[in-house]
1. Given a value of -14000 for helix-only ellipticity at 222 nm (-39500 (n - 2.57) for each DSSP H run of 4 or more, over all residues; to 500), point me to the structure among I, II it was derived from.
2. To which of I, II does the computed value 30, 12, 11 (semi-axes √(5λ) of the Cα gyration tensor in Å) belong?
3. Output the label of whichever structure in I, II has the greatest value of relative contact order in percent (Cα under 8 Å, 6 or more apart).
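Any read-out appearing in this document is the output of simple, stated calculations on the displayed coordinates, not a laboratory observation. Since this is a predicted model, take the numbers as computed values, not measurements.
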Structure I
Amino acid sequence: MGTTSVDQRSSKPVYIRKLDLQDQRDLRQISENLAKNRILFVQTKKFFEQHQNDLITLKNTMNQLKQICLRNGGSIGRVGDDILVLTPNPNIKLY
C-alpha cells in the first residue's frame with residue numbers, strides 16, 4: 001500500500017460553481033462562495049454588455065473581484081471573452 005502526502009479521509013472537497021455577474025450586488029455572492037472554498041466560473045457577458053459604455057464601473061468591478069480573490073491568496077483568470085475563473089486560496093493555482 002502506497003503512502004500519499006494528503007490524507008484523503010480528512011481533506012475537504014473543493015467544489016466548482018458557475019455564477020453570473022449581472023451587477024455589482026453579485027460581488028457579495030462571489031465573495032461568500034470563495035469563502036466557502038469554491039472555485040468559481042463567473043459568466044460576465046451580461047454585465048459587460050450592460051456597462052460597455054461605462055469604463056469606470058467595469059474597471060472598479062474588476063478591481064473588486066481581484067481584491068476579493070487576493071484577500072485569501074486566490075487567483076483570477078479569464079477563459080474566453082466572457083468567463084472568469086476565481087480560485088479561493090493559494091493552494092489552487094491558475095497557469
Structure II
Amino acid sequence: MTLPVIVTTEAAIDLAELAWSYDAKSPGLGDQLYEVFLARLAQGADFPRSGRTYYRATRRFLLRPFHVFLMYRVHEKHIQVVALMDARQRPRTIRRTLRGR
C-alpha cells in the first residue's frame with residue numbers, strides 16, 4: 001500500500017541547504033541529490049517500513065552516493081519526512097536534532 005508523503009518545512013530547508021553545499025563542491029551534484037531523494041521517497045511510500053529504525057519511531061534511508069540520511073516517521077495514514085542530515089555527524093548530534101522535530 002502506497003502512503004502519501006509529507007515533507008516538513010525543516011526537512012525541505014535541510015534538502016535545500018544540502019543541495020546548495022553539494023552544488024558548491026561540483027555543479028550538478030545538488031540536482032543529483034534531489035533525484036536520489038525523490039527515488040527514496042517513492043521507495044518509502046511503497047515500502048514504509050523498509051528503512052532502518054534509527055531513534056525511537058524515526059527511520060532512515062541513506063541517500064547514496066551522498067553521505068545523507070533521510071529521516072522519516074511512519075504514521076497510520078502517511079509518512080512524514082522530518083530531516084535530512086549529514087550521516088557523518090556524531091549519533092548524539094543526530095538524535096538531539098531529531099528530538100526537536
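1. Answer for the origin of the read-out: II.
2. Clearly, the read-out refers to I.
3. By relative contact order in percent (Cα under 8 Å, 6 or more apart), the leading structure of I, II is II.
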